[in-house]
Structure P
């Protein structure tokens, strides 16, 4: 399966994407593979056909998840 370049988030030597589970709920998912393709990345694992991959805003989701939590 080809994952669009815009969907890929890379950090710490790992490549992952975000899957939209429902409105406002996203899951970070590592992808397996790594063959470059002109349209993105050919992956062999980590995703199921038909899962909605976030193609805009993945880096913002990552930043929000990585931010230190505020104690109330």
Structure Q
């Protein structure tokens, strides 16, 4: 895995975050107001899972690269 791979992964995380940000804000607001429909709740949970998964992948890739660089 190269530095470029990490940069690409970071770019994907940023793109997903930027693309989903307005929708996440809307869903968060509705949730806070108690107006989140069941379908929207599922969507919100899926977005959170996606973000968590991508973040974990990035952390694992960074750890892998750190170990390889130290070797």
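Rule-based calculations on the coordinates, nothing more; no lab input. Everything numeric here is computed off the predicted structure, so don't read it as measured data.
List of remarks:
- Answer label among P, Q for the case where P(r) over Cα pairs in 10 Å bins from 0, in percent, calculated from the coordinates, equals 19, 53, 22, 5, 1: P
- Among P, Q, structure where relative contact order in percent (Cα under 8 Å, 6 or more apart) as derived comes to 52: Q
- For -3500 (helix-only ellipticity at 222 nm (-39500 (n - 2.57) for each DSSP H run of 4 or more, over all residues; to 500), calculated) the corresponding structure among P, Q: P
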